[in-house]
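Scrolling down, you'll hit the structures one after another.
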Structure I
Amino acid sequence: MDPWIERAAAEIAQRAVREIEALVGVSSPSGDARGAEECFAICAALAPDDAVVERVPCSSPEHAPDLIARVRGDGAGRVLLLGHVDTVIGHERHRPVERAGEQLVGSGTLDMKGGVILAIGVLRALSERRDLFAELALLLVCDEEWRTQPFAHAARFAGYDACLCFEAGERREQREAVVVRRKAAGTIRVRAHGRSAHSGSAPDDGRNALLALAAAAQAVAAAHDPSGPAQLTAVPTMLDCGDAINVVPAYGELFCDARADDLDAIEALLARIPSELDGVRLERELIRRWPGLRAEAAAAPLLERAAALLDEPLAASARGGASDASHFAATIPVTVDGLGPRGGLAHNPDEFVLEDSLLPRAQVALALALAALA
């Protein structure tokens, strides 16, 4: 292994547990401005002393501004390091880091505060080698887990040599792996407009929004075909309907999550939902459109150079979950994801990072950064 990578990765891993504990100690569900501000303050404090920290408007309204930290050097390359500090776990279920054997259990450890800490570590390590780059940028956002607005940041990093995203890492075939392919993602919202009525004395005078939404959910679920040509997953996830136990519900809202190889397959799901059912009007829309990531060919030379620096092969992996890396692939073709630590149970109260993965994942991230700057 390249001696500098070995030494720098050891320093990152040595600090990582304490830094993850600090960042995970802050509860920061999407949309909570105070939690985001506390997280960004920690991240800015951990960045290199001369990093220029800028706050830029978030893609989502009424969120804290996102954070960009830039380090300028004397070389030619430019690399973007990417992460997010928001979690899906709300304040009432937040868990600070607890040790359970080799696991560091806590809210957002894997998705993706552990990855954010590794990204900051890479930024610090590379800041000692200014001859390698013209600019390193770290972008941290606070709305990745529940963004329905267009992504705001891709254009400002156009022309960069590589984008490295620090979502959770993995191993494939006994090798450390990185993600070069992701599905497109979409969120379907269905609003039902019916008519209320007394459910005991005049139930047939009503138009039941709940039944219409249940039928819409079944129509979406019937399209679920993860082994099909589009590898479509279609999962109803949230239903809000009804005001009282003795009233025919007149209004309700359904959300469904869909993933596929391309957005066209997700758009086609809307046609499966009727616009009217038993007198209930159904409004259907796709409120979240995330492109897929297809970086296999563009990233292959990068992975080969990084493997040579590590003196061991790297695996190229595909993943179904969405990521902000996908938003950059159109402007930064060499976009690689999955550089964070390994762990499990993302989006779960028992989410965890494996402590013994911090060192090898720091090595992988440093090797990819050096390879991108070569």
Structure II
Amino acid sequence: MLEANKGNGSAEGTHQMNIDRLKKHVKDYAGKIKGNSEQYQRDILQRKEQCTFYQSFTKEKIQDMSELEIYEYLRSLWAMLMWGNKHYVVDKIVEENGASQFRTALSDLVWGSDDIVKRWDNFRKKIKGMGPAMTSEILCKTHPEEFMIWNRRAKEGLSYLGVERLPRYDYQVTGEMYKRLCTEARKIAKELQVAKVPDASLLAVDYFIWSELSSGQGPIDGDLPTPDPPDLSFVHDEIRDKLRDIGEWLGFSAKTEQMVSAGAKVDTVWEATIGNMGRVIYVFEVQAKGSIDGLMINLLKSLKNPAVQGIVAVSDSAQLEKIKKHASDLKELSSELKYWDYEEVVKTHESLQLVYETINKIGLVPQSF
């Protein structure tokens, strides 16, 4: 299994923000606004337009969304910038969840009467394919005074401000954690208000973080220790999905939970058609729990498919050593099997995400490409 550091995963300890450091950057930001008021006014207009769009989707309108409206609703998110083909992502969300379930869950998330802790957890449990970045952006743009956008940039910014025990993996961003992160964002909003910055909403906090706090200011530290729950399927599924994303970004047709040969259903596959070679398939199995012997058998069965050109075991370093030892007794497997530490998978995903966000943000690839 993916070994876990000891810790209960609590969000306690997230109240250590360096206010003096924050005030210095707020002062600098306020100065920049005065020096370039036209750009700032454009930013404010953009925020208003975004909020107007998402706030126009009332509870009733969300419940009556057509699939085209679902596409327009999701494609407008900044979290979608990393994807050139937004239709692919939205179609997959609708396909995996069903349009009816998606509409109901989204309506409850955005307009439900329960505390955000419950609404967040229910949505994340029911809806596949939408991580904290997309979910929090919808909440922020609909209720900019209440909720923040949580993404890689926000993590960089809060880390730089000294906030400790930040979530590293998506599954660690529970409803309770998200609520506490919003509390941290309100501290920033308060300082913006004190400095008389015209807009001090939590959406404005996102702009401030991008401008002042997430440009290589300092190391990212204080990650939340990975808890040791009885069921590690959360980590398993997250790594599986990140492998799919990496494959898509590299130009493969990537899917999860695929049958590649009789009796071999694997976590992730990358597939491509290469000239006269026909189909080429790469298989990835994430070992998060269960029998290593089961993993060996599944990979051996995968090799029966002639299109499979590579098989990769993904786990933590300790578990990979055990897998190597087991594989060494199987000559037909040991020469073929590759190994990938899940920590490196996470780093690769983050790096490629930044690359594709940048490329798509400047519009080098047409949206319909």
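I have -8500 for helix-only ellipticity at 222 nm (-39500 (n - 2.57) for each DSSP H run of 4 or more, over all residues; to 500), calculated from one of the structures I, II. Which structure is it?
It was calculated from structure I.
To which of I, II does the computed value 16.9 (mean count of other Cβ atoms within 10 Å over residues 89-96) belong?
Only one of I, II returns 16.9 for mean count of other Cβ atoms within 10 Å over residues 89-96, namely II.
Given 17.5 as the derived value for mean count of other Cβ atoms within 10 Å over residues 41-48, which of the supplied structures I, II does it correspond to?
So the calculation was done on I.
Just checking, which of I, II has the largest value of mean count of other Cβ atoms within 10 Å over residues 33-40?
Structure I gives the largest value of mean count of other Cβ atoms within 10 Å over residues 33-40 among I, II.
Can you spot which of I, II the value 22.5, 80 was calculated from, given it is Rg and Dmax of the Cα atoms in Å?
I
Taken together, the values in this text are just the output of simple stated rules run on the coordinates, not laboratory data. Keep in mind that what you see is a predicted model, and the values were worked out from it rather than measured. Cβ atoms are built from the backbone, for glycine too; each structure is taken alone.
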